[in-house]
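K.L.:
Following are the structures in question.
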Structure 1
Amino acid sequence: MKTPMHMSMGEEAITGGVCMALGRRNQAFGYYRSHALYISKTDETDAFFAEMYGKTTGVVRGKGGSMHLAAPAHGLLGVTAIVASTIAPAVGAAFANKMRKTGKIVAAFFGDGAMEEGVALESLNVACLMKLPVIFVCQDNGLAVDVTARERQGFRSIPDVVRAYRCLLLQSNSTDAEVIYWLTLKAIDHIRRKGTPVFMQLKYYRMLQHIGIISDFDTDAPRPKGGFEKAGYRSESEYRRWLKKDPVSVSRAKLLAAGLQESEIQTMERRIDKEVARSVERAKRASFPRGKELYDHVYAPVHKT
């Protein structure tokens, strides 16, 4: 594939639960770890995989990669590679929705490391002051690349910071998508009734390294080319504990407990696997953009000579 891969394994309950509650009409902004967000918001894989392969059939014709996804027709207004960079635009979109009286709510997805950026608190401050219809979705895995919260945060905790603002704070450590779904509905209801923003701190465990497809504790595995991640900053025993409550496994177990048969679940899984395989194959067959497309769909002044 032609793009760096910030994998979403471990956070599926958050994106799945929040996006199911948001529906297609409400909007979202994301950050670089956005694969699960894109698929949760769009329910499509053709354009997604084409973008991963850098092909013209991709989300932005192969020029954005995995960290620059967008699907405005589905309410996903954009994601970027810079930490905290879409929080302010999300607040701006919420302001536009309020002024236009569209009734739409905006969800701003970001990692816990974004809370150390000034723009995050500036955006939260403005949203609370102006009573904007925005949900701040903090996907808290306790890491910024390979640095723990204790090593980098000069405040006691994210909830302690947020409690100083005039917004509703909701927290969850659950890896159950249904729990996150109902919590998000509570957030939406609060915004509809009270008109003030909501901050959701949702804990999860990043199953793989910061970027790439190997595990942090697999010290013999090859590091990413040009990688900057250290090894050994978290233990395999910690990973094993979280793996027992992996979001996909939790949802699968709930379906069985609700009365679905194993054969029914396997049928769904085979359908999904086939859909993904078809998307990957289509992406491989698609063409790369021509060189002249480098100048298409970009903003730049035109100098006449």
Structure 2
Amino acid sequence: MSGRKAAEDLPLEDVNLPEDVVEKLKDEGVETALEFAYADPARVAEVTGRDEEEVRRMQEDVRREVSVKIKTLEEWAEKKERRITTCSKALDELLGGGVPTGELTEFAGPFGSGKSQLAFQLSVNVQLPEEEGGLEAKAFFIDTEGTLVPRRIGEMAEALGLDPRTTMSNIYVAEARSVEEQMAAADEAYKVCERDDVGLVVVDSLTYNFRAEYKKLSDISERQSQLMEHLRQLMDIARDHDVAVVFTNQVHVDIEAAARGRGRRYEPVGGTVVAHQATHRVFLRRGKGEIRIARLEDSPYLPPGEAPFRITREGIRDVE
């Protein structure tokens, strides 16, 4: 039984694209389905004379067309499980041994709950040897809020016996100040994962730009559509490259719960779009002092539960 030809070898003529688009792309040196699927949509639109939104749809269709991989359930089950430690045994246990590759893990919570600190720690820990809970790989960090602090990364690295400069050189950083830049950064992360040994992709935070650009009630439908497309980008990264994808998320007060007298409850931004796409949903809240509480709210194979951890100068640690 023969499988589909790999995307990197599949000629443009062999995928479902209009002839004039293929001709114009080839004139620009684009020869394969993979080159087209992850090219800059704005540049493709300029070259082909097509609308950018139409280009994005064509790229998504091509990605689906060339990326179908069929396995038996037995083969699927034999896939090696890889996880990244959080530096907290309690939190690792909550997550089934650490943050998994090939899946999307969401850390949501209010300001000061430890979302970014966990993102920083994982970006350091992915570089550790496997026997110490790492993947001996690099990280790709998409910073949407300007929260990434090199000095903090250095502190965490030094506490684990890693060279701070080397650790920082192994973290790719993309600043994304708009939804467009954020989605372009995700496309770039996919390409970097193809050519380099990346074990973790972080988005801190997922919904910040979406909330800033889509403020009106009339914008919600468009916002959710764009958010869904972005989450599909992240899932492609996780699945195609067996990378751990972690995103932090802001929260808002659940007004309906408050109106019903159920107290002040927080809900992650993004509604059912994010809820359905995240493999694991972890809610964070503040405890006393440096203590934080992580609650695993939803997972397809892990039981719900809670784990306390600390945020110290050295990084994420267990509660003593």
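K.L.:
Thinking only about mean count of other Cβ atoms within 10 Å over residues 49-56, which of 1, 2 has the largest value?
P.N.:
1
K.L.:
For distance in nm of label points 7 Å out along Cα→Cβ at positions 57 and 241, which structure out of 1, 2 has the highest calculated value?
P.N.:
Once distance in nm of label points 7 Å out along Cα→Cβ at positions 57 and 241 is worked out for each structure, 1 has the highest.
K.L.:
Can you tell which of 1, 2 yields 0.25 when FRET efficiency 1/(1 + (r/R0)^6) of positions 33 and 129 (r between Cβ atoms, R0 = 30 Å, to 0.05) is derived from it?
P.N.:
Among 1, 2, the structure yielding 0.25 for FRET efficiency 1/(1 + (r/R0)^6) of positions 33 and 129 (r between Cβ atoms, R0 = 30 Å, to 0.05) is 2.
K.L.:
Work out distance in nm of label points 7 Å out along Cα→Cβ at positions 137 and 233 for each of structures 1, 2, then name the structure with the largest result.
P.N.:
For this comparison of distance in nm of label points 7 Å out along Cα→Cβ at positions 137 and 233, the top structure is 1.
K.L.:
So Rg and Dmax of the Cα atoms in Å, computed for just one structure, reads 20.6, 66; which one of 1, 2 is that?
P.N.:
For Rg and Dmax of the Cα atoms in Å, the value 20.6, 66 is produced by structure 2.
K.L.:
Upon calculation of distance in nm of label points 7 Å out along Cα→Cβ at positions 177 and 249 from the atomic coordinates, which of the structures 1, 2 produces 1.7?
P.N.:
1
K.L.:
Here's another thing I want to ask about it. If we compute FRET efficiency 1/(1 + (r/R0)^6) of positions 169 and 281 (r between Cβ atoms, R0 = 41 Å, to 0.05) for structures 1, 2, which one ends up with the highest value?
P.N.:
2
Read the figures in this text as sums done on the coordinates, not as results from a lab. Please read these numbers as outputs of a predicted model, since none were measured by experiment. Cβ atoms are built from the backbone, for glycine too; each structure is taken alone.
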